[in-house]
Structure 1
Amino acid sequence: MKTSDEPIVIEECYAISQEKVWRSITDVREMRLWFFATINSFVPEIGFKTEFLVKVEDRNYTHCWEVLEVVPNEKITYTWSYAEYSGDAFVTFELSKKENQTRLKLSLTVIEDFPSDIPEFSRESCIAGWNYFLGERLKEYLEG
């Protein structure tokens, strides 16, 4: 993923309240159930930082997040980088009502290039990952 790439935008709708979707993306106990089981802590407060390790095959990915913006039940933005690799991005989750559902719009904007020689950092892999997390894991967690 490169700074020259268009932001990645993924949208999903869930047949559940906006408040419940908000809790699922900001409460660490819920995040562990559908997102990353290894998240050790998360608080939806500006300036909060966390790190947690995810292993993929023989590579370590220490996720480093810092919360930049919070509008309770509506929007949260945090940085997304890795201790072992160059690259940084802003990830924003925005919630809104759509008929009898909650619409979640995720935007990922690269602010520093990620390595191009690692498959997990390709744009296609990133899109597939977010579709998996939001379209499968979160949907199953919320509506399952």
Structure 2
Amino acid sequence: MILRIDHIGLATDDPVGVAAFMTALGMRKYDDGHVDDYGVACEFWQFSGGSGNPAVEIVSPDQDNSAISGRLERQGPGLYHVAFEVDDIESEMARLRGHGFTAVDGEPCKGAREGMRVVFLYARPPAGLLVELVHYESGQHADRERSVT
């Protein structure tokens, strides 16, 4: 079952520049990480006291063959994906595929946060949206606040 919106991903090759905008909006960086499987660096930004609220994830390439390099070349920076926290990532992946979503990943992999597993699917037009399903191991959850700035 989908539990909530976990975060909204922004693709950029200038995370420092986007961080300035996040700061101007009154947000703080609470978490960060790397996902070697995708070749990306991720920063998670929330408003103070953001526990339980969706985050904005700044996603930038940290390898030449990054999963987002082609997207940045074709479309430039901007909205990349919407991530939903789920209670069972495999069953939600199967359910959404049954509704016409196209699996980008064959199986879930490690995400950017501790205890996080993720899988990407594509919602074809008219939505034309990349969707990320997120599952946290028990005891780990996105609403923990760990300021990294």
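Hey, FRET efficiency 1/(1 + (r/R0)^6) of positions 68 and 124 (r between Cβ atoms, R0 = 25 Å, to 0.05) derived from one of 1, 2 reads 0.40; which structure?
1
Starting from the value 2.4: which structure in 1, 2 was distance in nm of label points 7 Å out along Cα→Cβ at positions 4 and 92 calculated from?
It was calculated from structure 1.
Can you say which of 1, 2 returns 6.3 when mean projected area of the Cα convex hull in nm², for residues 36-115 alone is computed?
So the calculation was done on 1.
Read-outs: derived from the displayed coordinates by stated rules, not from any lab. It should be emphasised that the depicted structure is a prediction, and the values quoted were computed from it without experimental measurement. Cβ atoms are built from the backbone, for glycine too; each structure is taken alone.
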